[in-house]
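What follows is a group of structures, each given as structure tokens.
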Structure 1
Amino acid sequence: LLKTDEGKVFRYNNTLGGTWVSIPFNDTARPQADQPSLEEPWDYNKHQIRGVNLGGWLVIEPFITPYLFEPYIKSENPPIDEWSLIKTLGDSAKNVIEDHYKDFIKEEDFAQIASAGLNWIRIPIGWWLIESQEDEPFQSGVSWKYLYKAFGWARKYGLRLNLDLHAVPGSQNGWNHSGRQGKQINFLAGPMGIVNAQRTLNYIMTLTQFISQPKYKNVVPMFSVLNEPKIGSITSAALRSWYYESYKLIRSIGGQGEGNGPFIVFHDGFQGVSGIGSTLKNPWSGFMNGSDRVGLDTHPYLCFGSQNNDSLETNSFKPCKQWSAHQNFTMDSFGLAIAGEWSLAVNDCGIFVNNVGSGSRFDGTYPSPSSPDPKIPKIGDCSYWNDHRKWTKSSKDSFIELGKTTQDSLINSFFWTWKISHSILQDNPPNPMWNYQLGLQSGYIR
């Protein structure tokens, strides 16, 4: 039995030989018996990252935290991202947002993650963790307190962290998980693009200085400097130049060589490996060749784009056919390959999966139920996929296989995401194909 810093007592039931340590700044804990403790080096040739994201916690996303957005869904201008949610909440925003930080993820989650056989956690953060400027509604510095708690919980259960800068000033992609949804991208593009890119480097400097300290470098050995930049809206040349600047900055702080500063991860900007067999190519091959500890991140999903009604059994083989060779090619032609996000979603069904107010391509209600695009044909009904209570044993077994083949194919990966909040509009847990914790509890993830 363990007691949290809030005084709650819970049972830590780790059947995989994991150990916990509550001594401050002691790095001897390990998540499972066959994994290195935090004070031991992580050998990427020997050990496989089997991680999970804490999405929707310190960067709020509608489909992960529907309970925050559903009260306003019928209003004239419903909130669609964290920016507009805070605006909508008004004077109550401070308490509502901090209550979410406090309640959504707790120490027990870290204990459950280690007990589940996972060994890494990717934590998305927004720039407002450090500061927000006058025209930005985010609560400056509040989420830092909870990230700091996460460092302590990770250390206690021997879990390594991949710190993910998920949202940056100006938005790197225009999507809701960048903090503010919109068509205008003002990061490395637009009238404020250079200013916001420099602001972001300043925040990277602050974060690197903190996680490179001897007290934290074993807990946070990886830093993903920019989540999902959208090449096309941002030029490839500009992104590569910025990546190089961030690399030089981080290495100037932590130094060169193993144990000196974090492993640096760059997202591929959706320009990943293409082709098959002898025609495989990666536009990032050779980029920053010879650099110190640099990895390439890709986010493979089955659910977006063209929909299909393939059986779950058929879907469970797709990672091996579509992704395995690509990841191996990246390992050979670039270096460490990371899949920072993946899920069990085989279609785009779910609450707010395609944004607040948007329907699903799968059931023909995209981009909105009131005005669906006739060019996107209905493939099937979402009701089965949205309610895990309806899933047969065969379906659950196929989801288990899909999870296993995905982890094996991607080599080093982080499931998106650990948990989904409750919904105030339905009894069943929303978006089950995205909920690792629910999958463990309900028998469709092992």
Structure 2
Amino acid sequence: MPTMYAPDTVLHVPPFQHRLEGDTVSIGDTNRNVFLSLPSSGLGILQDLAAGHTIGETSRRYEERTGRQVDIDGFVGALEAEGFVRPAGSAPAEPAAAAEPDRFVGHLSWISTETARRIVGPPVVILALALLAGMVALVATDPGVVPGFQALIYPHHLAMLTWITFAIGFTATMLHEFAHVIAARAAGVPSRIRLSNRMFIPVIETDMTGIWLAPKRARYLAFLAGALLDSASLALFIAVLWAERRGWVSFSPTTLLLLNGVAVTYIGRIYWQGFLFVRTDLYYTVATAFGCKDLMTDTQHFIENALRRVTGRKALWDQSALPRRERRVVWGFSVFWLIGRAMALLLLVSVTIPVLWHYLSTIYDFLTNPSTIWTSFDFVTSVLLSTAVTGTGLVLWGRALARGIATRLAARRGTHPQPSPA
């Protein structure tokens, strides 16, 4: 909260990192995992304060450099609220991790930066891209090699195959996140893993906010590392299935069911990268490529304003301050935002609900049909997966929707919420 500072006030500025990019600068305190995006001219103010200049001297130096006055109280007050400055002699801010611990933390701190760079180095990336290109070629010659979602509905050995698929899927998900963590470590950025959700899908995600201080090339790799690993892994499954369809290798019917089912889980993880209405890996890659400060929020505000205009209401969000280039990007990205929303609803209707219905049907058949083929193990599996996994995702989604509604109501009352620090 902004505070009034006497002109002779001297503030303490803890060590921070920064990266200039265009007309903005990202600053960060990696020890506390707190990062902000500021106008590039704000860096000079922070550096003057760090050099021991008083509030009055810092304001005067800014005016000499730019020819403009600065709201020094408001600017410094915002920095103080985030812990980047504090009165000389006061206690330091508590680390963010101590104030609000994550539900699951995985730093992989035992991997050195040099080792991480070798793990995600050019040879590994080239190999992953080669596998991806090979998969595209195989699918082009035989599109039928790609299994449909029905492969997840096992006609027999339901419990055994489902739990194996679940275990492999969980392992693959963790490897996906570890790929992000390792790529971030290669850039010298600490990161951690936590539980979250994307709409109705519970997910494990990596918090690597500090990557915004890294060069663009390192950011691209950190954002895409998980998807590259998933694509390379899927390529191996497709290659095996492609060879099986030609009789080059053979598997038992049960093993073949499992191979197809696991392949579908990889396809699903890659498919949902297209959900560009949420912050997926692909979204962060696009935002980095176009250099937008908050592409998601700006796009959501643009779409909400457009809907209000269509219905004859006044626009809620003032976006006149957006640079013309960013406005064009927001307009174009809004199309993909809507496509991503449609893709998610298609997944819900055509995959999630049918699979959930299959589990519920299994439960009903077990309870009402004495001659059912399903075992008690199948029954327990169906109950757990239909209530625990899918139910958890739906509950998390519902909570997110409720928070979104509360945010919009607050905005309509004139108390517009501010976006979180970068």
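Values quoted throughout were computed directly from the atomic coordinates according to the rules given, and no laboratory measurement underlies them. Since the structure is predicted, the reported quantities are computational estimates derived from the model, not experimental observations. Cβ atoms are built from the backbone, for glycine too; each structure is taken alone.
State the single structure among 1, 2 that was used to calculate semi-axes √(5λ) of the Cα gyration tensor in Å, for residues 41-304 alone, giving 28, 24, 19. Walk me through the intermediate numbers first.
Working: 1: 28, 24, 19; 2: 47, 19, 18.
Going label by label, the one that fits is 1.
Work out which structure the value 4, 17, 25, 25, 16, 8, 4, 1, 0 belongs to, where P(r) over Cα pairs in 10 Å bins from 0, in percent was derived from one of 1, 2. Don't skip to the answer; put the middle values down first.
On the way: 1: 4, 21, 33, 29, 12, 1, 0; 2: 4, 17, 25, 25, 16, 8, 4, 1, 0.
The value was obtained from structure 2.
Comparing mean count of other Cβ atoms within 10 Å over residues 113-120 across 1, 2, which is largest?
Values: 1: 22.6; 2: 15.0.
Comparing 1, 2, the top value of mean count of other Cβ atoms within 10 Å over residues 113-120 belongs to 1.
Any idea which of 1, 2 comes out highest on FRET efficiency 1/(1 + (r/R0)^6) of positions 49 and 153 (r between Cβ atoms, R0 = 41 Å, to 0.05)? Before the final figure, lay out the partial values.
Working: 1: 1.00; 2: 0.10.
With respect to FRET efficiency 1/(1 + (r/R0)^6) of positions 49 and 153 (r between Cβ atoms, R0 = 41 Å, to 0.05), the highest-scoring structure among 1, 2 is 1.
Figure out for me which of the structures 1, 2 the number -19000 belongs to, where helix-only ellipticity at 222 nm (-39500 (n - 2.57) for each DSSP H run of 4 or more, over all residues; to 500) was derived from the coordinates. Each step should come with its number before you reach the end.
Values: 1: -9500; 2: -19000.
Only one of 1, 2 returns -19000 for helix-only ellipticity at 222 nm (-39500 (n - 2.57) for each DSSP H run of 4 or more, over all residues; to 500), namely 2.
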